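Colleague: Scrolling down, you'll hit the structures one after another.
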Structure I
Amino acid sequence: MTPSTPATAPAPAATARRQATRARLLDAAFAVYAEQGVHASTVEQIAERAGFTRGAFYSNFTTKEELFVALMEREDAARLAALETKFAALRPRLEASEGRLDADAIADIVLSFFVGPFDDHSWHLISTEFQLLALRDPAFAQRYLRHRDGYDAALSPMLERTLRQSGRVCTTDPMVAVRLLAAVYDDAVRSAALTGTTTYDPALVRDTIVRVVLALTRRITAADR
């Protein structure tokens, strides 16, 4: 008789448990960072908020810096997915316009790309501290820049498609346009935080985006088609 092979636990089940553990740790890190700041937060606080031990943290992340990167990747992936969904919902309107949208309408669409079902106030606080950490830590700076460049590179085609279907085309590198438009929105969120509120003046942000869109794009001509 051939000896029977010892039974082993299914790998997919183990992977699913590990992913669930990482997700809870990332959720806890977001909450703790938003409340106490990145530098003041400890591994113990994050593990306790997630309902795990310190050992569980280190079985998933070797350092706090690795956790930072994982949190950035997760948050930005969620935002890109939401933007893809928004673009799909906007496509019928853009196609129906046949490139005849005015700058105000385009600004409304571009602004909707930044406004989503996310806690932008808390995330701005956290991501600002990540930037400060990158400025002080060259090793983390390299990882931070690679991540930022990857996110902007993924967002750029969506902006280009939106503008083109709106009847306009970028006159500069689309990644530059993405960063300038994002800077307008980020500044509004930051200014609101500095005044002790989580809301900003949408009319002012929209007006600024109109000006930036007009400065960075031009109408599509027959030569562009």
Structure II
Amino acid sequence: MINKVFSSFQEAVADVHDGATIMFGGFIYKPGSPTNLIRALRDKGAKNLTVVGNWCGGADIDVLFEARQVRKAIASATVPMSQNPLSPFEKQYLAGEVELEIVPLGTLMERMRAGGGGIGGFYTRTGVGTVIAEGKEKKIINGKEYILELPLRADFAFIRARKADKMGNLIYWRSQRNFNPVMATAANITIAEVDEIVEVGELDPEDIVTPSIYVDRIVKVPGREGR
């Protein structure tokens, strides 16, 4: 059995290269966010990153913008609930120092799902007649206009789960099941930070959401145990 358990977050992100595209689990702020992996990436110092996630303003990945490690963000939400003060992302975007690709939340999920499933793209009405549709192929289906959205994949996915076994099967706790399971399927290398790691066979197969085939590395959060 391949050893997927890494002893530290620094070791788990050691090969993240400049220019990498990385998906980050989590919805808004802490729920389901791989906080420790993000901080380890900041400390590593990889530059010109493309970050993919629901939120890029006022979130855990603020530390990457503060360190000026990000070249482009692909996200659904870009501003925090309070705009005072501006988030590091907002300041850099307004100064023309970082690129932004806005993707509606449902479309973002489906693009990642398509990337994980080997699907070449899909048509949706979301964004028709808006800037979202600019430059995209359009098609009339049953008398209504749709736009073509292409699959989205990444070099790495940083995700958060409740518990893993040593093979990398994952179960989640409540809101951890936001973006994490989908992102796990859509990256070349998936790294999971978890509260607890158990022996193979200890997880109930009915509870497993992400099968081990999608998970490459596991790191336990020190001092945390699964619920």
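Laboratory data are not the source of any read-out in this text; all were calculated from the coordinates shown. Bear in mind that the values here come from a model prediction, so they are computed numbers and not experimental data. Cβ atoms are built from the backbone, for glycine too; each structure is taken alone.
Colleague: Once mean count of other Cβ atoms within 10 Å over residues 35-42 is calculated for every structure in I, II, which label goes with the largest value?
Modeller: Structure II gives the largest value of mean count of other Cβ atoms within 10 Å over residues 35-42 among I, II.
Colleague: Quick check for you: by FRET efficiency 1/(1 + (r/R0)^6) of positions 27 and 123 (r between Cβ atoms, R0 = 30 Å, to 0.05), which of I, II is greatest?
Modeller: Structure I comes out on top.
Colleague: Tell me which of I, II gives -25000 when you compute helix-only ellipticity at 222 nm (-39500 (n - 2.57) for each DSSP H run of 4 or more, over all residues; to 500).
Modeller: I
Colleague: Using mean count of other Cβ atoms within 10 Å over residues 19-26 for the comparison, can you identify which of I, II gives the largest number?
Modeller: Between I, II, the highest calculated value is found for II.
Colleague: Taking FRET efficiency 1/(1 + (r/R0)^6) of positions 59 and 187 (r between Cβ atoms, R0 = 25 Å, to 0.05) as the criterion, which structure among I, II has the greatest value?
Modeller: Largest value of FRET efficiency 1/(1 + (r/R0)^6) of positions 59 and 187 (r between Cβ atoms, R0 = 25 Å, to 0.05): II.
Colleague: Okay, moving on. Quick check on the output: 0.99 is Rg/Rh (Cα atoms, Kirkwood Rh), derived from one of I, II. Which one produced it?
Modeller: Considering all the candidates, the number was obtained from II.
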